[in-house]
1. When mean count of other Cβ atoms within 10 Å over residues 16-23 is compared over structures I, II, III, which one is greatest?
2. Upon calculation of helix-only ellipticity at 222 nm (-39500 (n - 2.57) for each DSSP H run of 4 or more, over all residues; to 500) from the atomic coordinates, which of the structures I, II, III produces -27500?
3. Suppose you compute distance in nm of label points 7 Å out along Cα→Cβ at positions 32 and 96 for every structure in I, II, III: which one lands on 0.7?
4. By the measure Kirkwood radius over Cα pairs in Å, for residues 56-111 alone, tell me the structure among I, II, III with the highest figure.
5. Work out Rg/Rh (Cα atoms, Kirkwood Rh) for each of structures I, II, III, then name the structure with the largest result.
6. Given a value of 27 for relative contact order in percent (Cα under 8 Å, 6 or more apart), point me to the structure among I, II, III it was derived from.
Structure I
Amino acid sequence: SGLKSLGIIDQPLEFLLYNPFAVTITLAHAWIAFTVLPIFVSLEKIDRSLLDAATDLGDTKWQRFFRVTLPLSAPGTIGAALLVFIPTVGDYVTPSLVGGPGGTMIGNLIQELFLRQNNAPLGAAVAILMMLVIGVLVALFLWAIGFRRLRSRMS
């Protein structure tokens with residue numbers, strides 16, 4: 001309504017309302033700061049002499065990124081991914097406000113089971129199952145990262 005009152009648009013932008021694309025854009029906008037901060041801190045801590053050494057040894061910009069910057073910024077990237085992934089999976093307010101009644105996320109399903117269907121046991125079971133699945137995914141992700149690092153140190 002703000003853009004309509006300023007005369008920028010004539011009618012509401014339908015592609016930004018009540019669809020999965022709108023939910024994705026809104027969640028990305030809401031959580032981008034929580035992603036940028038850990039990545040920025042990890043990038044800031046990289047010793048610039050390592051980048052200069054890679055350049056002196058003949059690495060291109062892309063090789064320098066994949067061999068130096070990405071591995072050294074991995075803790076911040078992993079932290080950012082976990083910091084955003086876990087709460088986003090359980091978010092139910094954003095999809096219900098922006099996504100409309102059509103799209104259902106896990107958080108919306110749990111809310112519906114508790115509040116609308118008055119089925120607290122099933123809602124609790126789904127919530128615990130969601131926590132277990134997230135825990136297993138996070139553990140597998142961290143294990144895979146640790147296994148790759150261990151394997152690269154051995155070779």
Structure II
Amino acid sequence: QSKEVELRRFTPLLLTLPARQTLWVELSLLAARPKALRPDLAVTLAKPVGSDGRLVAHVHNLGCAAAPNATVRLMASDGRKLAESTLAELPGLTTFEPQIKEVQFSLPPGVKAEECALVADPDHKLDEVNESNNRYELAHGVPPPAETPPKK
């Protein structure tokens with residue numbers, strides 16, 4: 001049986017393998033991407049969701065190229081679009097300073113935060129370095145800081 005699937009860099013491929021049988025998996029590159037600097041969007045929750053349903057997302061560009069018209073979407077677990085925001089441009093990394101912009105959303109009445117996700121570039125319009133960091137489940141809460149400032 002042959003099946004063609006589209007894989008992007010860092011995309012997991014789930015396989016169910018039969019026990020005690022030889023299985024041949026062949027991967028082939030159908031189209032090479034040109035060597036170029038690319039953006040790399042990542043999204044996280046910036047602080048806990050407020051009791052009023054307001055939430056603040058941090059959108060990061062971890063790539064070396066700017067991300068023009070970066071879209072961030074608040075989505076329900078069933079795939080419904082709840083809210084959307086577009087950033088004019090998120091610059092790429094040129095120093096060790098992170099490139100972060102804040103986006104604010106409000107949860108619709110009756111929608112639970114833990115049943116939603118933040119998604120950067122949900123329509124895959126940007127050719128990114130890594131697309132596996134474009135989705136953040138709100139059930140994970142606020143992530144710990146990646147770096148701790150030095151103690152004085």
Structure III
Amino acid sequence: MGEIKLLNNITKDVPQSKIEQYKLYVEMMDKISERRAATNSFFVALNTVVITLFGILRNENVKYNWLIIVGGLSISYIWGYTLKSYKLLNTGKFKVIHEMELELHFNCYAYEWQILGNGKDKNKYLPISHVEKIVPIVFAVIYILAGIFMILFA
């Protein structure tokens with residue numbers, strides 16, 4: 001396993017502009033992670049509203065219930081697609097950060113990734129993207145089961 005390059009005289013070896021670019025890029029990546037969390041909260045709330053609406057209207061007009069189910073499935077699909085997009089974006093940003101670290105003589109993110117088994121050892125690290133992609137699927141299954149319930153007991 002590689003070793004971390006220690007932060008020795010970084011300001012003498014690396015132009016300040018590169019250090020500032022690195023800091024800005026890491027900050028931007030962190031903001032994307034914050035947006036990702038906010039997006040997840042939004043979709044959980046939206047799905048909760050849709051399921052509640054279905055529960056309230058389940059004995060009413062069946063036509064509207066089908067619209068609610070299709071809407072819920074669409075929301076779940078869009079959520080899953082959005083999560084995949086965030087995952088790909090973060091993967092790209094980490095690659096750029098690793099490249100920047102080569103010039104900075106301080107490879108903390110690359111070293112951390114090595115310690116975590118490069119994401120391949122589930123005993124060391126389970127990517128949150130693997131966990132969070134299950135949630136839209138769970139909601140989609142709920143909508144499918146609701147549709148089956150409507151067919152069987154309508």
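Coordinate-derived values only; no laboratory data. Given the structure is predicted, the values throughout are model-derived calculations rather than measurements. Cβ atoms are built from the backbone, for glycine too; each structure is taken alone.
1. Working: I: 15.6; II: 5.5; III: 12.4.
Greatest value across I, II, III: structure I.
2. Details: I: -23000; II: 0; III: -27500.
Considering all the candidates, the number was obtained from III.
3. Numbers: I: 2.7; II: 3.5; III: 0.7.
Of the structures listed, the value fits III.
4. Values: I: 14.2; II: 12.5; III: 14.7.
Across I, II, III, Kirkwood radius over Cα pairs in Å, for residues 56-111 alone peaks for III.
5. Working: I: 1.12; II: 1.05; III: 1.19.
Greatest value across I, II, III: structure III.
6. Values: I: 23; II: 27; III: 36.
Considering all the candidates, the number was obtained from II.
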